[in-house]
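**Student:** Some structures to go through are shown next.
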Structure P
Amino acid sequence: MERISDAANGREALFRLRNVGKTYDMGEIQVRALAGVDLDLYGGEFVVLLGASGSGKSTLLNILGGLDRPSIGTVVYRDHNLTDADDAGLTRYRREHVGFVFQFYNLIPSLTALENVALVTEIALQPVEPLRALGMVGLAQRKDHFPAQLSGGEQQRVAIARAVAKRPDILLCDEPTGALDYSTGKLVLDVLEQVNRELGAITVVITHNAAISAMADRVVHISSGAILGIERHVARARPSELSW
């Protein structure tokens with residue numbers, strides 16, 4: 001696959017990764033998760049990181065989110081050099097700039113949907129009002145329900161509302177449809193597309209489902225810790241048009 005230059009679109013990259021590598025020490029064995037990754041991300045775009053399990057997608061996502069540091073290379077977000085940041089600096093970066101959506105929802109069982117969303121607004125600089133965030137994912141009417149009273153898809157949508165309530169600059173999603181059935185998964189993708197459009201956050205979704213890639217501005221193909229190629233789409237498919 002031919003790699004398309006990210007610089008060709010003429011915009012300034014908000015994220016710049018250069019020669020990023022990550023190696024984990026597993027006792028006497030070293031496991032290479034990433035090697036030689038160069039990647040730019042631009043404001044408001046929807047990016048899919050596509051690859052099989054173990055390809056390095058989650059490691060790359062964790063480095064983008066400041067949950068992990070590269071072993072080599074540089075990671076810069078705007079004027080934040082994440083490579084050199086200490087733990088306090090990475091915590092501040094995550095709090096002020098990043099929203100996370102994981103495969104499993106991580107909601108607090110004893111709190112209502114609204115209370116789960118409201119938690120993050122207490123630490124955000126310019127939060128979205130919690131009820132509005134729930135409204136963005138179509139769950140304002142379920143605000144007083146506890147997680148156990150919600151379906152899996154509804155819980156995932158609450159998790160998305162919680163992430164977007166921070167008004168993040170970058171929204172990182174780790175297999176957000178992996179635990180959902182087909183129709184519910186498409187509904188969640190529709191919510192992510194809406195959030196990307198309305199908030200203008202860089203949205204990065206990692207998946208092994210190639211069908212999801214059609215809704216992306218760009219698709220980054222990852223295998224064995226390296227980027228094999230980058231596809232750029234002239235037009236994005238709507239989630240309702242996807243099938244798998």
Structure Q
Amino acid sequence: METSGEIAPAVESILSAARDRGGGDERLSVDGRSLTAAFDRAEDEGRVPVIAEVKPTSPTTDGERTDDPVELAGEMIRGGAAALSVLTEPEHFGGSPATLERVRAAVDVPVLRKDFLLYEAQLDVVEADVVLLIARFLREDGTDDLGELIAAARDRGFQVLVETHTEAEVETALAAGAEVIGINNRDLTELAVDLSTFETVAPSVPEGITLIAESGIATPGDVTRMRTAGADACLIGSAIMDGDVRQNTERLTNL
């Protein structure tokens with residue numbers, strides 16, 4: 001997969017580590033909790049559907065949260081999160097499959113596995129309700145095809161969130177059979193964030209597709225902006241992890 005020069009060095013480092021990580025020893029079979037049903041419940045209860053992210057650190061944030069991730073997850077749910085995202089990438093985000101396993105056993109909401117998955121065998125590392133597949137990194141030579149990975153994930157019982165950044169990537173995701181699409185406001189070329197990305201790309205997503213806004217959502221005004229532009233839900237990490245997790249979640253879900 002030739003991506004050097006096309007993406008930020010930090011992202012290339014993440015991908016290099018992902019290429020070297022193996023998969024699980026046995027094929028998983030998952031009885032997943034429905035992400036869309038969780039969004040519907042939040043709406044019915046008057047909350048904005050938010051996927052709150054347990055993210056100890058990242059290349060775009062300073063410092064590291066060392067709190068027990070299970071306690072953080074509980075505070076997020078008490079704050080109104082409809083679902084959780086848990087990082088399993090170890091080298092750059094401080095995550096682990098063991099952390100996701102602990103969190104998922106402790107909560108009753110859907111849990112997204114946030115990682116850079118490139119090969120089918122990497123699906124078999126840990127049970128989750130939803131897995132993230134990034135369209136940009138699954139169209140290159142040397143990785144499994146996006147459509148094949150979506151099918152492989154669904155065969156195991158996973159729901160799939162396909163992340164995109166451009167209209168062309170949305171087309172790729174739709175052609176591959178994506179039913180839940182995320183639009184990342186962060187440009188992986190330079191790691192810059194622009195909320196207008198979602199507003200520009202969202203009209204290319206047809207009715208019937210669950211649409212999630214990702215990255216750069218920090219204030220209630222940002223949440224409202226993404227919802228007005230068509231987001232069914234928002235995935236929020238740093239703005240929740242930076243400070244009082246419960247209060248931050250409440251601030252972004254109870255508008």
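**Student:** Thinking only about relative contact order in percent (Cα under 8 Å, 6 or more apart), which of P, Q has the largest value?
**Tutor:** Details: P: 27; Q: 23.
Once relative contact order in percent (Cα under 8 Å, 6 or more apart) is tallied for P, Q, the winner is P.
**Student:** Of the structures labelled P, Q, one was used to calculate P(r) over Cα pairs in 5 Å bins from 0, in percent, for residues 96-183 alone, giving 3, 15, 27, 24, 16, 9, 4, 1. Name it. Don't skip to the end; give the middle numbers.
**Tutor:** On the way: P: 3, 17, 28, 26, 19, 7, 1, 0; Q: 3, 15, 27, 24, 16, 9, 4, 1.
The value was obtained from structure Q.
**Student:** If Rg and Dmax of the Cα atoms in Å is computed to be 17.6, 54, which of P, Q is the source? Can you show the working numbers first?
**Tutor:** Numbers: P: 17.6, 54; Q: 16.6, 46.
Structure P accounts for this read-out.
**Student:** Here semi-axes √(5λ) of the Cα gyration tensor in Å, for residues 136-231 alone was calculated and came to 26, 15, 11; which of the structures P, Q was it taken from?
**Tutor:** Numbers: P: 26, 15, 11; Q: 24, 15, 12.
Source structure for this number: P.
**Student:** If distance in nm of label points 7 Å out along Cα→Cβ at positions 160 and 192 comes out at 3.2 when worked out from the coordinates, which of P, Q was used? Don't skip to the end; give the middle numbers.
**Tutor:** On the way: P: 0.9; Q: 3.2.
Going label by label, the one that fits is Q.
**Student:** Follow-up question, since we're still on this one. Consider the structures P, Q: one of them gives -0.58, -0.64, -1.28 for log10 I(q)/I(0) by the Debye sum over Cα atoms at q = 0.17, 0.18, 0.27 Å⁻¹, for residues 16-71 alone as calculated from the coordinates. Say which. Write out the running numbers ahead of the final one.
**Tutor:** Details: P: -0.58, -0.64, -1.28; Q: -1.01, -1.05, -1.01.
It was calculated from structure P.
**Student:** Moving on. One of P, Q was used to compute mean count of other Cβ atoms within 10 Å over residues 88-95, and the answer was 14.5. Which one was it?
**Tutor:** Values: P: 14.5; Q: 19.1.
Going through each structure in turn, the value belongs to P.
**Student:** P, Q: which one has helix-only ellipticity at 222 nm (-39500 (n - 2.57) for each DSSP H run of 4 or more, over all residues; to 500), as calculated, at -8000? All intermediate terms of the calculation are to be shown ahead of the outcome.
**Tutor:** Numbers: P: -8000; Q: -10000.
Here the read-out was taken from P.
A short reminder: the numbers here are calculations on the coordinates, not readings from a lab. This structure is a prediction, so every number in the text was calculated from the model and none was measured. Cβ atoms are built from the backbone, for glycine too; each structure is taken alone.
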